[in-house]
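Each structure below appears as structure tokens.
Nothing in this text is a laboratory measurement; each read-out follows from the coordinates by a stated rule. The model shown is predicted, which means the values in this text are computed figures rather than measured ones. Cβ atoms are built from the backbone, for glycine too; each structure is taken alone.
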Structure 1
Amino acid sequence: MSIELQLFFIIASVITFLFVIKKIQKNGYDIADAVIWILWAVLLLVISIFPQIPTWFSKKLGFMSSANFIFCMFIFFLYIMLFNQNAQISKLRETQKELIQKLSIREYKSRKEE
């Protein structure tokens, strides 16, 4: 891994870590989501400080370079995050549907009593 890429990953991981911490303090960001991002930032920091780790994994898994392996990890991480967000959206849609149904029943009963 080149020095430029290594420095980029160190800076990116520190910025990600600080950004998530600031969001938690400022907006009350959900801790469960924040933990995932903090762990990702720490993993990125470890990988950028010790470039032998991604190099070893990339050789064992058959990647042409460690940068390809790291980008593949990024894509995999984003897929996991996308899946989690879709699950949350689905759960929110179900909750919304239930609330709309309950509200409709309540309004129907109040109109019927009048």
Structure 2
Amino acid sequence: MELEKSLVSGSMSLLVLKLLEDGDLYGYQMITELRQRSEDAFRLKAGTLYPLLHSLEEKGLVTAYERTAESGKARRYYHLTKQGQSALREKESAWNAYTRAVGRVLKGGASLAGA
């Protein structure tokens, strides 16, 4: 089942920050890891990821640096900053509140307002 694009785009910065919480990654690693962790639900494209990473970098939530891989190829790695860690906690909290509220609505049942 393919996810609605508006749901995905609204949560993508949260997901990228969460990936970086476990350690520094380069772009293709993020794309692969996100796909694996989501069991193929999230198929992020480089054209979506890199503008998002640049935006997170401009906000001070991530920093980037280059390192040469064993293959000899230079790769740009991204690192979660302390400010990024704080933003991640805030985004996780907001997401959890949102999903609880959606869950209550989807569950259905009688409303207290009608009582």
Computing Rg/Rh (Cα atoms, Kirkwood Rh) for each of 1, 2, which one ends up highest? 1
For which of the structures 1, 2 does the calculation of helix-only ellipticity at 222 nm (-39500 (n - 2.57) for each DSSP H run of 4 or more, over all residues; to 500) return -19500? 2
Which of the displayed structures (1, 2) returns the greatest value of distance in nm of label points 7 Å out along Cα→Cβ at positions 48 and 104 on calculation? 1
The highest value of distance in nm of label points 7 Å out along Cα→Cβ at positions 64 and 88 among the shown structures 1, 2 is in 1
Comparing relative contact order in percent (Cα under 8 Å, 6 or more apart) across structures 1, 2, which is largest? 2
FRET efficiency 1/(1 + (r/R0)^6) of positions 56 and 96 (r between Cβ atoms, R0 = 35 Å, to 0.05) - structure with the largest value, from 1, 2: 2
With FRET efficiency 1/(1 + (r/R0)^6) of positions 16 and 72 (r between Cβ atoms, R0 = 30 Å, to 0.05) derived as 0.95, matching label from 1, 2: 1
